[in-house]
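Colleague: In what follows, structures are represented as structure tokens.
Rule-based calculations on the coordinates, nothing more; no lab input. Values in this document were obtained by computation on a predicted structure and should not be read as measured data. Cβ atoms are built from the backbone, for glycine too; each structure is taken alone.
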Structure P
Amino acid sequence: MTAEESKKESTFLVTHADADSAVLKDVHDGQVHTLSTNPGIAVDDAVEGVVAPDPPLEVSWQLVDVQERRSLSIAESEEPPTQQERELAAEQAVGELAREPRAGIGELHVLTVPEETTDEAVADVVDDREGTLSRAARIGVNRVEVRSEPGVVSIRYLP
């Protein structure tokens, strides 16, 4: 396989970065690419670009083209779920997940959980930084906001 054939274009989440290297995770297939240098990216960045293997061994990668780079964030909000989110939760059984497109860019994910485990469910979403931010990168947004009230957790993927 030639170097040109080995190149990969995708959206990546930066899962580790230091002065000398970085680790990118492809948000579509989960493949991990360790970069031999850090071209100025930081943890929790979403990078739309192209990686290519470093010759001659091709065990590390280089970020050879960047079409877009954006910082992603995740935060728990003091605000309760919206009326729409509460209605979605009311229409589904405990343990179910509803996904709705937002007006404009983004998505709403609404989980219906047992009331006594609401705080634990929120913590699970926030603590699964890599999974939650990978979804945000895939959706094409910059911010994730988690809202809750007993029995309802909303994950808002926002521009």
Structure Q
Amino acid sequence: MNKIITDFVTCDLLDDNPDCQVCMPNMEGKRFYNYGGLSSFGGEVVTVKCFEDNSRVKELLATAGDGKVLVIDGGASMRCALLGDMIAQSAVDNGWAGVIVYGCVRDVDMIAKMSIGVKALASTPRKSNRKGVGEVGETLQFGGVIIKQGDFIYADNNGIIISQQALI
């Protein structure tokens, strides 16, 4: 299992690597908030695109994470959560470094106690419906950035940056 990367500051990484993409705060009126127990996290990106259905999220986070970060494009839906405490615990148990959700999470008090990074737009108590819908490995676009499977992502209290190669 890869070591989970937590010892960095995105400002310093960006200063040293100015060609990185920066996920823009307040793009389309959206802002990412920290919900996990780790305030900084990074690793290789795995992507999933799903709208109000966390079937693929649950499946992916139940596999070996090897220090990777799952980036979920939930279409910025505020109607239901794509990550809750049970799936987040599965991610911790399987060695994922973090999850970034372009959408909502739930069970935030429990997730805040877990050794995983989680960023999302908001929280809501409503769970998603599972219909087995969602695409893994899709190129995602939100917050003014393009995120591809295999990119590297780094997130902390300063923001989120994306690189085509590992920075740490």
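Colleague: Of the structures P, Q, report the one carrying the highest value of distance in nm of label points 7 Å out along Cα→Cβ at positions 60 and 76.
Modeller: Details: P: 3.8; Q: 2.0.
The maximum falls on structure P.
Colleague: Tell me which of P, Q gives 33 when you compute relative contact order in percent (Cα under 8 Å, 6 or more apart). Don't jump to the answer; show the numbers that get you there.
Modeller: Values: P: 20; Q: 33.
Matching structure: Q.
Colleague: Tell me which of P, Q gives 3.4 when you compute distance in nm of label points 7 Å out along Cα→Cβ at positions 20 and 68. List each step's numbers first, then the result.
Modeller: Numbers: P: 3.4; Q: 2.0.
It traces back to P.
Colleague: If mean count of other Cβ atoms within 10 Å over residues 116-123 computes to 23.5, which of P, Q did it come from?
Modeller: Values: P: 14.4; Q: 23.5.
This value belongs to structure Q.
Colleague: Of the structures labelled P, Q, one was used to calculate mean projected area of the Cα convex hull in nm², for residues 12-51 alone, giving 2.4. Name it. Write down the numbers at each step before the final one.
Modeller: Details: P: 2.4; Q: 4.5.
Structure P accounts for this read-out.
Colleague: Which one of P, Q has distance in nm of label points 7 Å out along Cα→Cβ at positions 92 and 124, as calculated from the coordinates, equal to 1.3? Walk me through the numbers on the way to the answer.
Modeller: Values: P: 1.3; Q: 2.5.
Only one of P, Q returns 1.3 for distance in nm of label points 7 Å out along Cα→Cβ at positions 92 and 124, namely P.
Colleague: Continuing with this model, one more query. Tell me which of P, Q gives 57, 27, 23 when you compute Cα extents along the principal axes in Å. Don't skip to the end; give the middle numbers.
Modeller: Working: P: 57, 27, 23; Q: 42, 35, 28.
Going through each structure in turn, the value belongs to P.
Colleague: Where does the value 22, 53, 25, 0 come from, among P, Q, when P(r) over Cα pairs in 10 Å bins from 0, in percent, for residues 84-139 alone is the thing being computed?
Modeller: Details: P: 21, 49, 29, 1; Q: 22, 53, 25, 0.
Computed on structure Q.
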